[in-house]
Each structure stands twice: as structure tokens, then as C-alpha cells.
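Given below, in the form of C-alpha cells, are the structures.
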Structure P
Amino acid sequence: MYARLQEKADGREISISVQDEGIGMTAEQLSHVFEKFYRADHSGHIPGTGLGMVLVKEIVAAHGGRVEIQSEYGVGTTVTLHFPVLTAPA
């Protein structure tokens, strides 16, 4: 599996994207990706518990951020984490 990391900052937020060329997800699967114990692949060929994206969303939200996921079945998935830029008190 290939993954690519990309980052950007625009002064308001810092975004980190990870893109893979894996199996991707359908729109239906994507709509459930933040549900605890949801597994898009039920074949048993890909290990996991169905908690990964739930934990990612909770951790990012605890830092005031948000998670964006784009996926196309048979093409791959891009997960982007957006964090607000914090300014130091004067």
C-alpha cells in the first residue's frame, strides 16, 4: 500500500492529509466511518477493530479541529485533519 502525506497552513488552520491507494470506500461505507466498531471491509482480510477513525475524530475534536474524509471505492482514501492555529497570549 502506498500513502502520501501532505501539509498546508493558511494562517487560520493547519491541515495534514494522508492519501492512500487502497480499496477505498463506497458512499454508504463512508457515511458510517465514525461509528464505533464499524468495519467497511467485512471479509476479514484487513485486520482492525473499527475504532481507529472514531479515536482520530475524538482526538482531533479535543484540539478544536475537524476531520474530513474523501474516498472512492477501488481508488483510495484521503483523510485530512484540520487544526486551528493557536496564537500566543500577549
Structure Q
Amino acid sequence: MIESFDELLGKTILVGLTYFSADNKFVEQKQLWGKVIRADDENIEVKKSDNDIFDLPPDMSAISMAAPGEYRLRSTGEIVTDPDYLATYYVTSSV
């Protein structure tokens, strides 16, 4: 379990996002990964491999240590080797 935001800084994180409509129907799934460049009680910033910045909510319960190994992104086929952390978020539209 992650105890402080400081633990995330400079680490590689693999993120899974599952999106639902306002009536709770599955919409899509996305995966991304990158280095954590900022982490505090406002947000977690991830610098992706293409240098874009992706903001995550500061929900520590969504983040866990990653087991060593290769992780293949379903959407791109890209392989991420030995990320430090995994994050899973469920996003429901409000409209």
C-alpha cells in the first residue's frame, strides 16, 4: 500500500481507465503509462512516453505496487516492463 505521495515521484506507473455512461453502461477502456512528475493531494501528474502530461485524481486507494514482468497495453500492443505501480480508475459520466 502506498503511504505517501512522495513514494510515487519519479516512478513508472501503468494506468487503467474504465469509462461508464451516466446510466452506468460500459463505454470504453484506456491504458497509459509514464513517469510520475508530481504527486500531492490535488492531483498526480504522469508524463507519458510521448511527453504529454496526464492528470490523475489523488486517490491512493487506486494505486498498488506492480509485480515484476511485462505488461502489454491492449490498445497499442506496447509492452511496459517492470513498472513500479499500477493504478485502476473507474470514471462515470455525470451527463
#### Entry: Among P, Q, which structure scores highest (criterion: FRET efficiency 1/(1 + (r/R0)^6) of positions 15 and 39 (r between Cβ atoms, R0 = 25 Å, to 0.05))
Q
### Query
Out of P, Q, which structure matches -4500 when helix-only ellipticity at 222 nm (-39500 (n - 2.57) for each DSSP H run of 4 or more, over all residues; to 500) is calculated?
P
### Message
Quick check for you: by distance in nm of label points 7 Å out along Cα→Cβ at positions 7 and 79, which of P, Q is greatest?
### Response
Q
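Just so you know, all these numbers are worked out from the coordinates, no wet-lab data involved. Small disclaimer: the values here were computed from a predicted structure and weren't measured. Cβ atoms are built from the backbone, for glycine too; each structure is taken alone.
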